1. One of P, Q was used to compute helix-only ellipticity at 222 nm (-39500 (n - 2.57) for each DSSP H run of 4 or more, over all residues; to 500), and the result was -9500. Which label is that?
2. Which of P, Q yields 24.2, 81 for Rg and Dmax of the Cα atoms in Å, as computed?
3. Can you tell which of P, Q yields 19 when relative contact order in percent (Cα under 8 Å, 6 or more apart) is derived from it?
4. A value of 2.3 was computed for distance in nm of label points 7 Å out along Cα→Cβ at positions 272 and 296; which of P, Q is the source structure?
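Nothing in this text is a laboratory measurement; each read-out follows from the coordinates by a stated rule. The model shown is predicted, which means the values in this text are computed figures rather than measured ones. Cβ atoms are built from the backbone, for glycine too; each structure is taken alone.
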Structure P
Amino acid sequence: MISVKNLSKKYGSFTAVNDISFEVEKGEIVGFLGPNGAGKSTTMKILTGYLPPTSGSASIAGFDVFEKSIEARRRLGYLPENTPLYLDMRVNEYLRYRAHLKGVARGKVSEAVGEAIELCSLRDVEKKMIGALSKGYRQRVGLADALVHDPDLLILDEPTIGLDPNQIRSVRELIKNLAQRRTVLISTHILPEVEIMCSRVVVIHKGKIRASDTAENLLKNHRAAGQLRIEAKAGPEAREEFGRMTGVKDVQVEQDGEFTTFTLRLDANADVSEEAFRLAADRKWNVRELVRKRATLEDVFVELTHSDI
């Protein structure tokens, strides 16, 4: 559905996107992740035809986004980070206008608008002015706009930015429902959402692709560490002894009264819980707490983009 090959975008001497290649297959929900300034929005703007690339190519459903721009755009719906809406129009009026602009046949406009309104749960506000709606509802109007011409692909740039927790949950469920018969490329900073919704993750950093795999495989194969947190009455020698255990990358220490907290960063798939407990018992260190924290997608993300910290 999406094919990106050796894509680059430069602004003068600054390279925003640097020779990236990736693909999104039909029916996938792919999370496109990266820190601010990594090149996410630039890539999405190129895919949607808003920006020309400096070099390389990008296509939607086999149509080059610039050489066959109209055909490519007919097959995608785009929700930009800051949804541009006409606030002085009513919801149904705005969606009819957008349907005409997107080439929906005149006799099918009412049906297309009605279906988009139903899919995005806008029936209760369809006759209201957009300017009078909450941010959550405005985001739904933006999604309805992206859907009104029934595209095969949705490209969503930070679709839950600025929303409160209830609105985020509502929009997340909406996106999951929309994705049942569409391909989705979604950019977001909310990593638990990616783990919940996405079948695959693409991580971009400083304009280059750093990883492309399922979240499960990234957690399994990447060097991102899990953690073991131990609170114990132990002297400074404990740090060295914990650090010598196989699979321990480093040990951080924090004093809390009589107890010391040792945070052991572990190699992927390493589990030294039993060994650490036996060591503490042998040394007669009084353990108050021992908790294992598995690596998360956030850990992988930080590991891949750690130079931004």
Structure Q
Amino acid sequence: MTLLFFGSSDFSLAALRACLDLSAKILLVITTPDRRKGRGLKESPNPVKRFAERRNISVLAPENLKSNELIERVVPFKPDLFVVSSYGKMIPSSWLAIPSKLALNVHPSLLPKYRGAAPINWAILNGEPETGVSIAEVTGEIDQGDIFYQKKIPLEDSFDAQSLTQKLADLSYEALASVLKTIRENKEAARTKQDHALSSYAPKLKKEDGLIDWKKSAVDLFNLIRGLQPWPGAYAGAGSEQIQILKASVKDRSEAPGQCDAGTVLSIEKQGILRVQTGKGVLDIERVRPAGRKEMSGADFARGKRLQPGFLFTVSSRLPGAGS
């Protein structure tokens, strides 16, 4: 069983390990180009490239897959499969005739829900009760191929996007290994067509998605804060300062309207919690990061700024990362 692997992120690594553990011969890893990072803007390879190079697997990192020269370079590999996991780019239709058997996509949602770039984040943002992983066929349309395997998990309040990504990456290993085992045994993998009428889309996140609107409910803001970790984060204005809210909770989910304006500080608790009125219900802010400073508890931030009950948080006047 031979394959070409497409991936670029930490999430991709579980699928890459599954391919190796199922004794697949990885002929080539295709990933994204090195990016400049850090203060020195040094070029840095992504996790997939580093992993592949440590194991002496050949790597290509093109800006895109559209050149005829690149296709001509790949065709002679004659792989049985493509495996795609968090690659971040569309596989052109012209490529899909290259594998002799299948092109498989490892997607972190319960397709047909949350097709697109940010399914993990949007499942949390929308307060879904469950999520999971799908192994589907790659087609010329985004995440619309037949499903070969699907595994569900409850989407618990303890998950933020970062921890859920790791959970679903672990799940993706199991899911992909099951499908690859079937293919390795020369069996035909059972497939289910997606019901396109039930589809939803998970667009790429933008910085402005992180700006907190205090008129929303406490539950919605709790989901926003969890769903935007670690990027772009959820941001609010505190006077002339911008703060990122890293962790929060909702003790009372009755969503009763408050007696004061949304964004008003109600109390500063000894346990480190800053209680804030929202459009419906109260949000308990546990951890924050003021612009240019270290993470701290909500209460420590309030005490350091000498905030008192009645202080009004606002929607930040600038986008995340637009300065201190």
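1. Details: P: -9500; Q: -7000.
Only structure P yields this read-out.
2. P
3. Values: P: 19; Q: 13.
Answer for the origin of the read-out: P.
4. On the way: P: 2.3; Q: 1.3.
It must be structure P, since only it matches.
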